[in-house]
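The data blocks that follow each hold one structure.
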Structure 1
Amino acid sequence: NDSMMAHPFHIHNVQFKVVSRKGGVHGHELGYKDVVLVHPDEAVEVIMKFPEFSDANTPYMYHCHILEHEDRGMMGQFVVV
């Protein structure tokens, strides 16, 4: 996150675990999540499984949960093959 504010980052149709972040993973972040707060000047690493559905023709969506940020490009898709 190279901006000056925190972003609640969400990935659709999958849960993930936070495995690392600046300052370490906090207790409330243990276990599976579908949103993680990414603070300014921070990178967060997550791990996820796609056991039920992976198809190069059907993308997963990710975005910031602040609507105005989605409109400014903080939304995208990725495929799992």
Structure 2
Amino acid sequence: MARGEFPELSHAELLDMNVMVIAAKPAVTVQSDANIAQVCQMFGYQQYKKVPVVEQGKLVGVVNRGRLTRRSFEACLGTAE
């Protein structure tokens, strides 16, 4: 939802609004067996910051851009666990 998208609604009305009004559709997910290159493409080309990870239709985790960036730097510097 863009800032100012519902200027006619009060704060209380916005808080009571159904989440599906502002949800991204279709939901963007990545399968648990996806590789890092696929996730990097999603972060780079589609400007996502977080992507839910699913396995057999169930949420099993979330990958976020910041953590991926940190891990990449750690790997380059040889400090990854």
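Each value in this text was obtained by applying a stated rule to the coordinates, not by laboratory testing. Keep in mind that what you see is a predicted model, and the values were worked out from it rather than measured. Cβ atoms are built from the backbone, for glycine too; each structure is taken alone.
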If distance in nm of label points 7 Å out along Cα→Cβ at positions 18 and 34 is calculated from each of 1, 2, which structure is the one that comes out at 1.8? 1
For relative contact order in percent (Cα under 8 Å, 6 or more apart), which structure out of 1, 2 has the highest calculated value? 1
Could you tell me which structure in 1, 2 was used to calculate helix-only ellipticity at 222 nm (-39500 (n - 2.57) for each DSSP H run of 4 or more, over all residues; to 500) as -1000? 1
Here Cα extents along the principal axes in Å, for residues 10-57 alone was calculated and came to 43, 26, 13; which of the structures 1, 2 was it taken from? 2
Which of 1, 2 yields 15.3 [Kirkwood radius over Cα pairs in Å, calculated]: 2
